Structure formats: C-alpha cells, structure tokens
Structure 1
Amino acid sequence: MVKIHDFLMQVIEFSALLMATLILVGVVTVVVVYIIDVTQSQQAIRKNYPVIGRFRYLFEHMGVFFRQYFFAMDREELPFNRAQRGWIARAAKDIDHTIAFGSTKPIHTPGDILFLNSAFPKLDEETQQSAKTPLCFGRGYARAPYKTHSVFHVSAMSYGALSAPAIQALSMGAAKAGILLNTGEGGLAPFHLKGQCDLVFQIGTAKYGVRDTDGTLSDDKLEEVAAHASVKMFEIKLSQGAKPGKGGILPAEKVTEVIASTRGIPMGQDSLSPNRHIDIGSVNDLLSMIHRVREVTGKPVGIKFVLGQPEWLDDFCKAIQTQGLDYAPDFVTVDSADGGTGAAPQSLMDNVGLPADSSLPWVVDKLIEYGLRERIKVMASGKMSTPSGVAAALCLGADSVNTARGFMFALGCIQALQCNKNTCPTGITTHDPKLQKGLDPELKAVRVANYARNLLHEVEVVAHSCGVLNPYELGREHAYLVTANGLPQRLTDRYPNTAT
C-alpha cells in the first residue's frame, strides 16, 4: 500500500509540474503574441485588440467551412450547394441516389430550366430496342473523324492545375466510362495517357506542348501529339469561363520539373498565358489556324470560347461561307461565364461574359441562321454537373456537355476553395506529395466512371420522361424557363429558332 501511495503521489506531483509548465508556456506565449501585436502596424484589429484580435482572422478563414457543414441549407451554397455535391458523391460511390418526401428545390426560381414530361413516356423495352446514333466530329473533313455515343465528357483541366494522381484517375475513369477527357491547355502529360482513354488536346494561348522555343505553334510538335492514338481531337481555346479575356495562371510553386518539361517552360516560374493567341487577331486568322491544325494532324479541330460581344459570330460565320466549309471548326465548345476550376481574378470570374443558358442558344441559332449547324457540332461546358444541368444544355441546343468540377467532386473534392493554392486538402489540385498521397488513382477512377455512367443514365431517364428515346432528341420543346415573375415560358417561345 505504501508503494501505491508513493506512486500516486509521484503522479500527482508530475501532473502538477506538467500543468504548471503548460500554464507558464501559455503565459509566455500570450505575452510574446501581445508584444508582437502591439508593436506591428499592418493590422489595426491586432494592434487595438492584441491577442484576441487574432481570432477575427481565424473565424474569417474558418467561416467558409462552418457555413458549408453547419449553417447553410441544402440549396443555399455557391458555387455548388450541398444537394448537388451530395448527388455527385452518391453517384460516384454508386449508392442509392434517390430521395424521399419531396424536393427541397424551389420550383419558381427565375432562370431555372424545368422539363416537360410527355403524356406517353417511353417504355424501357422501347429504349432498349432503339439504336443509338453516334455523334460524329469532322466527318468528310478530317482524315480521322471521331465518333462517340456519349453526351457527357470531362472538361478541360490541365496537368499542373490538377495533380498527377488526379489526372491518372480521370484518364482511367474516362476509359472505363467510354468518354472524352480534355487535356486542358497544359499540354499532354504522361498521366493523361495512363488509362488510354480518348483525349481532346487543347491548344491554349501559350500553346503549351506544341510550341517552338519562341512560343509559336510548331507543326512538328503537333504531329508528335497527333501520333498518339489516344488523341482524337484538338481544341483551340480562345477563352474560358473562369477568366474570359485573360490567359491561364499557374503559380510558380506548382511548376514542377514534369510540368515544366510538358509545357516547355522554365521550372519554378509563374506560368502565365497571353490574353489571346498572338497569331489570331481576326476571324480569318482563326479559320486559318483551324485549317492548319486539321491539315497537320488529320484530326477534328474545334474552338472553345466564352461568348461576350456577339457581333463577331456574324463575321465568323460569314468568313466560313466565304472561305469554305474546309475552314470551319468541326465543333465549338461554348463555355459558361460563371467560373471554373482555374485561378482567376474575381472581377473576371464574377462579372465578365455570358452564362451558358444565354450564350448557348445564341450560338446555336447563329449557326442555324448561316446554314452551318450540320457542319459544326456544339459542346457546352460550365456548371453542368448534375443530370438536370446536362439535360438543360441539350434542350438549349448542345450536342454534348462537358464538366470539370463535377468530376473533381467525384475525385473527392470538398469545395475547400483552395484550387489556386498548393494546399488542396484532398490532393486534387496540389503538387505537395504529402497531400497527394491521400488520393488513390485506382479507387478514384472507379468513382469517376460511376459518376459518368449514373449521370448519363439519369439524363436518359429525363429524356424518356419527355417522350424521346435518347438524350440526343431533347430539344427546346421539351423544357421551359422560369421567368423573372416566377412563371413558366416555353423555350420554343423564348428561342423560336428550333431547327437543328
């Protein structure tokens, strides 16, 4: 008993000593922080309220996460709310993504597109017996045209903006799902080829991966890229939704040795693209570039842009009529000006360019007006990460839809809003090996494929409800737009040019 008593006394004495030490350390820390705060002059809050003023900056930083998990309702958050993220997560994990007891989505929100169900929807037997018509790019104009049966693909995300394991997972997942993966403007990295999926090689304003030492387009590099069997098409990027009118931004801390060699740029320096292609200053220059890339590569070539000032579309279509259909793009990708995965100035992301629900029908109608709709396929991209978004774009006139952030959620993105830093906690947009180790490409590839398949299935469900056999047949007659007064307006009334 004496020994136990002595032991307990020693424990108590040690605990008391430890507590005293911790208190002393705490007091010393507070004193040091107090001195630092009252002597600095950069932040008024810390100077006027030393020590406790620091909590203001902590709460400001943590507020985003508190709102996301505790305070915001399911449909309140931006850019993606909990209901959207939850659906994508369930689809990626291939678990039940039905709901009960009614929708939490307000049905009178101005700008929303809702679908018109048919009195006689299609039966499963009818849809199973129908033959799916493939979407063909460049038929009759490219030496190697491309066919796909999917209306949903992975939008442009560069290696650099995304990590190596993230790109690997997207490549392998896209191959499993039979969909396209756009390389983004950062060039063709080994990780894009990992899954041997079908690729769209994007040519950005800096021409990474296909540039000469002076930054101009290289025919030899184009041929090298086109020699990869996985590269099916090329896309010339004029602008993107995150920053219309400004070139790509990759901070120096993300420019690793592999990224530098892939892009053909110096390591450890900011990778900044020009605001536009220096050799494309007019629609005629653009058509010449399209024709050149198609002639060199033999593969379909398209362009990507955010629509702003619309007048150039008339000049563009008239120039095609003058120069001939050989100079027309095989597809156009209309990007929505409501942000994206890329780092961008807030002034551009918030305020510049037209959203897809306005620009997409405008572009489609211009192509119809000039008799070019059959020649040029239309792809849409933006915040179309759920079945309703994809179906809405198809109703507005798109042939297929691309999304980036939807696939990021499938990879495990938690919307930490740190894509422009090297601190992404899920390893998706960081090149910090410690953070990347949490992302298993094999597992995430399965989730990428699950997400694509489940989304495509639900788009088909919407199409069948509207009375058509497959999503290709969705049109403006199958949806209405909620107007500013909360009342429905048929898309055929708002955009009467429905011929496609």
Structure 2
Amino acid sequence: MTEAVNLRERVKEPPSPLLVESYYRGSVARAQHYVFAHEMWVHLAHGLMLKRQGIIARDAMAQILPEIIAMADAGPDAVPVDYRQEDLYSYVEKLIIQKLGPDIGGRLHTGRSRNDLNATTWRMALRTELLAVLGLLADLRQTMLALAEEHIGTVMPGYTHGQHAQPITFGYWLASAADALARDHQRLMGALTHCDLCPLGAGALSTTAFPLDRAWVSDALGFAAPLELAYDAVSSRDDALEAASAMAVMMTLLSRLATDLQNWGSWEYGFVELADRHSAVSSIMPQKKNPVALEHLKAAAAMVQGAHHAAMACTKNTAFADVNDAVTAVNEPVLDAALRSRRILALFQEVMQGLSLNKDRMENAAREGFGSATELADVIVRETGLSFRMAHNIVAILVRDALAEGRTAESISSAALDAAAQTLFGKALHIPAAKLRAALDPAENLRGRNVQGGPAPTAMAALIARRRDSLAQDRATITVINQRIADARARCWAEAQP
C-alpha cells in the first residue's frame, strides 16, 4: 500500500533513463550535499508549526518528528534513492510513509508544496555559503590591512596605463585593495539580506487556506523575516543572481590584484616573489619558478564570472513563475561560484602572507621612472606662481632630455630648470636646491601627500586604524547573523525532541 503512495500518480511511466542521467541524478546529489540538513530542519519547523496551529493532531506529529530527527542523524546516505521519483523530498516523504503509513506519514506535507519547500532549503544553503564567503573575505581584509601597515613606507612606483606614474607605497596599494574588498563585503551583505527571507508557507504560489503561522516558521528557521508575497516567494531567484554577481565582481578584483603580483614577480620587475608552496617548476627549464597559485586564481575568477553568466542565462526569457530553469537551475552555477570563491579567498590570503618583497628594487624603480615629475611641477607652481600648465611644459622638456641622454630624474638641477624655463617663458625659476631634491626623492615626495586619501605615512596610519574599526563592525555583523541562525536551529531541535 505504501509503495503506491508517491508523487507520480499523474504519469504512468518512471523518469526516462536519459532524463535521470542528464538531470535527476546530479540534482539529487546536489540536494543531498547542500540541502539535506536544511530540509530536515524545515520539516521539523513545519511540523512543529502544524502542531502549534492545531492543523495536525499532536499524537500524529509525535510520531513524525522522531522519524525526521532519526533521518537527520543518519544523514543523506540513509535515504534510499532509486530515481523512480525525481527529487530528494520525494524520497524523504516516501521513507516516512513507509515507516508510519500514509495516514500519519502523509500529513507532514499539509499546507506545503515542493515549490516553497525547495525555495526555502536552497535559500538556506545559499545563506550558509554567503556567510562562509563573508567570513573568509573578512580574513583576507584583515591580512591586507596588516600588510598595509607593515609596508606603509615601502616605496614603489605607481602605474597608470602600464607606465610609471607617481611614487606610492606597497602599503598604499594594499590598503586600496582592502577598501575595494570592503565594498565587496557590502555587495555580498546585500545579497545575503535579500536571501535571508523565508518562502515557506507560500505553497505552490498562493499560500493555503490552512491557518499557517509563517512568521513563526521563519523565526524557527533563523531567517530575518518571511518573504511575504507567495507568488514572489516561489517565482523569484534574484537573491541567487545578486549573490553570483557580487561574487563575480569580487573575483574580478582578486584577478586584477593577482595580475599585478604576477607582473611584479617577473625578472623584469623583481619586486615580489611567491612562496615556494605557491609556485610550480618547469619540466625542462631548471631556472623557472612559475606563479601557479596566481594563475589558478585568475582562471577561477573566470569560472565564477561564467557561473554568473550561466545563472543569468537560465533565468532570461522564462516566465515569472515557478519554473525549473529560472528557479531551480540557477542553484548549480551559483553554489559552484560560492565554492570557488571560498577556496580562492583562503588561497589568496595565504599567498599574501607568504609573499617576499625586494624593497630596494622597488624603491630604485620608483627613482628611475621619473614618477617624481608631477611633484616637481607642483613645486614650481608653489614656489614661483607659474600656472601648472607652464610648469608641466618645463618639466616635460627636462624629462625628455634626461631620457635621451640616459640620465635619471635625480640628475635634474636647478640650473637645468632655469634654462628650460628661460627657453620656454623667458624667465628663470630659482628653485632652492633643497626643495628640488625633496621633490625628486620618492620617499620625501610621499611624505608631503597628506591630502585625504593620499599615501603619506601619517595619513595612511590613521586611515588603516579606521579601516580596522570598520572591519571589526563587519565581523560583528557576521557573528550576529551566524548566532541568530545557530540559536534558531537549537530552539527548533529542542522543541522537536520527544
């Protein structure tokens, strides 16, 4: 009798073997991995609510809840799967009915659809993944800020268009990256906020006439609130799309940072060197030390971007309703993006912690590349009252001539400045030698850049302290959400105990 109670009464044949291999086998496996534990939690919360509301008799629920707890303890492998039905819930319900019979076991699904059940469990899975990503992102931000403070005075060239631009410090580059990562935190928190809403109770699409308490269930599952409109709850997956977008943006930044490090690790730059544990060797060239960790990171970023595109493409041109391609199919690429993001965040943090710097080479490069030319033009403006464009013309001629003669920026003299100014504008500048030397020295150059957001060490020290405070607040927010979820789960399990 119990074998006949299933979800395929409307059709006469079991699923096609080709459909099983292409769709159901992978779908069930992903559900076993990502949502089994969440689904058991949902069953308990829904069952407790049905009992509280008097929708299901207490003695019936007293038999159902222990079976769910036992199933949760046994794990997903204890739920037989034969692919004669199409999803994890089918096998869970089948097992409950086999143990309790259709009259008792068949009552758990009262007031509920697989539509709102699956929407809830996959949101719970995504919520878990996003919190893990946010935690690892916070760890990386902490490492970047610690290194930024350590290298607050490590002078190097700053680049625009791949050319020497102005002197900066390695700490300034790191702090800038940390700020961009902080915005990634905000984007991911936005995705988490929109994911952290409970669809359960929406039913197939229009709720039910049973007197459900959706707010209680939402709280029992650790959600911030119910996702109120039932049609929206089972039809929308913008939470997943937003999460994929935020992760793709974050991984694109990490790829750009990795590109800088890969370039700076080449023989031609010689600024940084990866730890041996993050490097590979050549099978034929004994001198090679390849930055395999950075190359892997960049490839993974492309895969996360691809996952985002795949999720968007699944949803495009679908009805705004519960349909598999828009609502269910997005889970695979989005959760894959989360897995890759978690791995890469942890790896990139380890890479940064293991990085070695050639500080002398970095500072010498800053001296060699005429990055101090802008400051020299600024000194002319401040000392003489010439317009910036006139000062720019004077310095440009000096740089051009020095490059043609194979000289460095430090070879520029006050006399050369006067000669260029006389040629162009008919007047000498008389810049004091001490001010000229300070303008052309990259480290002195940096010390004067105290404008908000500048790389002066004093300004950077204060900025890094503020960023640490912001990071602490972000960590506290993550902790509060994790604790809210853990507390809700503990309450639910305690109430479900016989």
Structure 3
Amino acid sequence: MQKVSWTIFIMFLLIWGNLLAQTSPMVVAEEVLTGSPLYYNHTPNITRSSDGTLVAVWKSGESQIVYSEYDETFGTWSPPISLSNAGDKAEKAGITSGENGDIYVVWQQRETSGEDFAIYFTKKSNGFWFTPTNLTGNDVENEEASIAVSDNGTIFVAWNTDSEPDSSEFVLCITSTDGGTSWSEPVILSSTDGIIGGTSTTSGRPYLAKATNGKMVCAWHEEPDGHPDRESFINQFDGTSWLGPISYINSADSANTMYPAVAVDSEDNIYMAVVSYTKIERLLFLTKTWDATSWPDGEEKVLIEDSQLTKPVMGIDSNDNIYLAFRRDNAADTTYGIEEVAFITSDDKGATWSEQTRLSRENYDAGYITMANTIRDSGIDFLWRESYRPFADDTDTTSIMYGHTDLLTDVENNIDLNVKNYELQQNYPNPFNPSTVINYSIPKSGLVTIKVFNILGQEITELVNDVKPVGTYQVSFDASDLTTGIYMYKIQAGDFSATKKMMLVK
C-alpha cells in the first residue's frame, strides 16, 4: 500500500513539474474583481530585474496596487501583496527595473474621492520594498504615470494633468539620479499652451523609451489648439535637457493618430507605432534619426488593418530586433465580442515583419497588453488581462496573464520569426476538469496530428489532423465523457514527435 501511494505521489509530481515549466500563457491571478486591473498601453506592468526577478503589478478589486513575484524554483506566482495603502483608491501602476537589481513602481493615489490624485513611488532594493513616497502632492490632478530607467541609471517618471482645466493640462516629467531618494523639479514635455486634449481623458498618456548615453524619449497623443483630430508627439531628452515636442500628423489620414509606442535602437534611431482611426484601424510604423526635427512625411508603413486594433506596445533588444504587441479582433468570433492580444517582430529595423502570433488564450477576451521596457537576454516578458471565463466579454471579473517569447537569433527569413523549433507545451490547466487547452508550435509547414490516449495506450480522440503553416497554435480538449485519471497526448509533425501527460480530476 505504501509503495502504491509513493508511486502515485511521484507520478503527480512529474505531471505537476510539467505544468510548472509552462511559461506562456500563464495565469498570474484569477477572478480579479475589477474591469481595469491594467490600464492602457503607456507604461509596463511587468519587469524582470537585472538579477532575474520577475514582478507584475496591477490594481486589485479593492483599488490598491498589488504585486506578484514569480518563483523560478517552483514555477508559481506569489499571491498578490499590496504596495499601496490608499484611503480611497490607488490605480494605473507602472513598473520598471535598472541594472543595479532594483525594481521601481509608480501609480496614482488619493485618500478621499474629493481629493486630487498624486503620483506615488516605491522601490524594491536588497530584497525589501520601501515605504511609498508622494512625488507630486495633491494640488492638481496628477494621473497616468509612466516609468523607465536610462542606461546610466537615471529614473524617469512622466505623467499628465489632463483632468485640469484648459491651460493647465500638461505632460510632465521628473528624474532621480540617486535611486529615488531625491527628485528634480517637474519639466513640461508637452506644448506650453497647457492644452493637451480639451475635455478628453485619453490624451497625454506618456510612453517612455530609453536611448543610449543617458538619453530618453517620451511619446503621447493630444488634441492641440482645439484641433478636432488627435496627433502623436514625442520629446527627446539628450542626456542634459528635453529638446521640445515634435508632432506627427499622418497626412494620408488627416491626422487622428493615437496611442503612440516608441523604441530606440543602438544608433539612437527612433521607431514609433501609432494607430490611425480615420479609416479602419490601421497600425502605422515610422522611424526617424535622433537629430531629425520632424517625422519623414509619407514614409509610414501600414503594418496591420483590423477593426479592433489598438494600444500597441513596443520594445527592442540589444541586437536591435523590434517586438510590437497589440490588441486585435478575434476574427472567428461573431457572437461574444472577443478580442485577442498578439505580437509581430522585425530583425531589419522595421523593413519587414513576421506574421502575427497570438499570445492570449483562445476564445478568452483579452486586452491591455504591456511589455517589459527593459528586455533581458532571457526573452520578452508580456502582461495582459483576460476575461475570467471563455466566450465572455467580461469586463468585471478578469484574469492577469503572463506571456513570454524568446529573443530573435540567427533568423534566415522573416516569416513568423519567433517560431524556431517544434514544441508541444504542457496543457493548461493541469489537473483539469473537464476541459483544457494545448499549445504547440510548428517551424515548418506540414501535416500535424495530435491524439489523446488513455494510460493503457488506447486512442481516445484525435484533436488535430491538418496541414498547418508556420506558427503557434492552440487546441481545446473536452473530457466531459471521461473518468478521473491520467491521459496522454501526442503530436506528430514531420519527423517531430512528442508526448505529454495530463490529469483529469472530477
């Protein structure tokens, strides 16, 4: 009896170990009782420190900022722990990390509903979180902060006062060169007329991206001088001072660009992705040199057209490979209003791009994707929110999701660059009841079969039998008619074959 018990226990550990090895997509937190745990695209909600610590932040259902840390040993995320202690609410967090092992977080907070928001800051250093600091005071509405660290260790915090009356609406920035102990006076990044969007609360969300030698770029969109359409702007910090705003007007679409995301390569070329809303939503990509005083007119690339495309995020690795993620429509869904998050990549400075790869789980409503703004050698880290249940446009109860993809290396062509190897991932969830999903990757077009077997090796069902192009895919397995037990699933694609175990528990 004891021998049988140990056998079952070891078998469970083996299955559980396969589950913990899964990295994408992975649930960080479930049943988060808020519709906006993550907020738009302007600041990351995920970071990996220089010592490898992976941390996510979001707004809890109690309107506090919480964090979760990934345990590499056990492959699990910690339960959420509060960073804020707001009397009324704290929200719209951002997180980043430098090269000294420290992690930095900002958010907006107020103590009563009648009080203006202030921008708060904390950091984790030497294993300890510091007491949060009010950076701005509560004299005006300070909102929607973003945070980044330059390559010389200077911390940049940018935010807006868009909820103030006209002539008092600015994009502002402060810096710290001593790890957040002291801060500079605020500098206005937007135009000094103090109008960044009239009554619109969508304007002025700052997006920060580091360049070389202490330089930084900030992007945002606004409605300047009462113009009926929105325009996208950047401002560049040259290591000493900000150079002044530069606007981008898409002449082909009569302006109306929103949600700019920026990245800067090793030669300080600036890349920007924006969404044009005059026609069907179009993801535009453009570039300029650091010293150019305007964006080249008419040189935009239209990367994607999609009726639900919005809120891009962008990053660049040490080899100048570009990673661009966004929300898009779930084309197969015509009933539930489901969107997905996906990404594309480029290894030639944006000249050509890979095919789109979905990050979110199939048939879950997904959005508000963010990306770590410091890309480590371990790969690209993403965080987004999904509906808690499939086939539901659920904005009240959500899940926080983590995703990961490897860096681009030794790529010979630019078709679905992120898929370099055959892969059969561990099903999720596991153990499951009654359904689970299986992800797999195909680096070469060809016939793919996936079959499910019982513990005796008898075939239960065939999930896939089709010719698949290069890409990453997901298939669901419903075991409603089966009994509790261990099952196996096997993929066959060309010369590649792999088998994994899964546990049904009813």
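When helix-only ellipticity at 222 nm (-39500 (n - 2.57) for each DSSP H run of 4 or more, over all residues; to 500) is computed for each of 1, 2, 3, the one that comes out at -12500 is 1. Determine which structure produced the value 1.00 for Cα Rg over 2.2 N^0.38 Å, calculated from the coordinates; the candidates are 1, 2, 3. Derived from 3, not from the others.
No lab work stands behind these numbers, since they all come straight from the coordinates. All figures in this text were calculated on a predicted structure; none of them were measured in a lab.
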